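Participant: As structure tokens, here come the structures.
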Structure P
Amino acid sequence: MNASARQLGSVRYLVDDVGAAVHFYGDVLGFEVGFDARPAVAELVRGSLRLLVSGPISSAGRAMPDGRVPAPGGWNRIHLVVDDIEAEVSRLRAAGIPFRNEVLDGPGGRQVLVEDPCGNPVELFQPARA
């Protein structure tokens with residue numbers, strides 16, 4: 001997907017296995033693969049979201065001047081709206097996808113966190129019905 005063709009919001013996730021991330025986001029969560037420079041980096045697109053998954057050999061994986069090394073698995077996350085959170089949870093559990101928590105109800109809707117193969121969280125969110 002050529003980002004100049006339309007405006008996309010971009011997020012970069014650090015991953016330790018670009019191939020596994022491409023499978024998860026493409027085959028499991030329905031992203032389209034844009035450019036693919038495995039094993040270093042790949043671009044995945046869903047709606048107006050452009051997700052770059054960058055492996056250890058990508059420029060994003062290089063150590064910082066103070067010696068810190070970027071790594072996957074923090075708490076910042078992409079937020080995907082779903083129509084039926086219970087159906088998505090059932091589908092993903094059947095596929096063996098790990099969850100960080102159970103579905104939570106809040107004032108804006110319902111949410112749950114799944115993990116990609118590298119430990120990055122993805123929030124599935126069903127808005128509250130008005």
Structure Q
Amino acid sequence: MAQVLMFNIAEDKRQKIGFAAWKLGIAVHSVPAEDFAHPVGYLLGLEGFSPAADAPEAFTEEMLLMHALSSAQFSGFLDALRRSRVPVALKAVATGHNLGWSSAALCRELRREHEAMKRAGKSAHGK
């Protein structure tokens with residue numbers, strides 16, 4: 001099932017994201033902070049993943065995690081977010097590599113990648 005998990009998304013953005021996803025047949029779930037320690041695969045409801053016993057690690061960045069979207073759904077969803085002016089800097093696709101990670105670990109990796117891309121963009125433009 002195509003789905004998007006939302007982390008730390010404000011209510012006004014949740015509504016816009018939910019509408020964009022609904023039009024494309026994508027289920028949307030908002031993940032509460034107390035569930036941030038659980039593996040991404042567990043949060044997606046996938047078999048073979050169990051809840052974590054660890055206390056959740058806090059993070060405040062907004063993040064979206066997309067899972068099982070078709071190419072058309074993926075493109076359409078990102079286009080709808082742009083058209084609706086719903087900026088979310090940290091976005092990821094669930095992969096076999098990150099399904100066992102906690103939400104906080106995924107956020108740390110996305111933050112690191114995002115910063116690296118910003119630095120690379122500045123150096124490529126001579127800024």
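Participant: If relative contact order in percent (Cα under 8 Å, 6 or more apart) comes out at 30 when worked out from the coordinates, which of P, Q was used?
Facilitator: Only one of P, Q returns 30 for relative contact order in percent (Cα under 8 Å, 6 or more apart), namely Q.
Participant: Moving to a separate point now. One of P, Q was used to compute FRET efficiency 1/(1 + (r/R0)^6) of positions 86 and 102 (r between Cβ atoms, R0 = 30 Å, to 0.05), and the result was 1.00. Which label is that?
Facilitator: P
Participant: One of P, Q was used to compute distance in nm of label points 7 Å out along Cα→Cβ at positions 14 and 54, and the answer was 2.5. Which one was it?
Facilitator: Matching structure: Q.
Participant: Here FRET efficiency 1/(1 + (r/R0)^6) of positions 22 and 38 (r between Cβ atoms, R0 = 25 Å, to 0.05) has been calculated and equals 0.50, so which of P, Q was it run on?
Facilitator: It must be structure Q, since only it matches.
Participant: Could you figure out which one of P, Q the value -13000 for helix-only ellipticity at 222 nm (-39500 (n - 2.57) for each DSSP H run of 4 or more, over all residues; to 500) was computed from?
Facilitator: So the calculation was done on Q.
Each value in this text was obtained by applying a stated rule to the coordinates, not by laboratory testing. The model shown is predicted, which means the values in this text are computed figures rather than measured ones. Cβ atoms are built from the backbone, for glycine too; each structure is taken alone.
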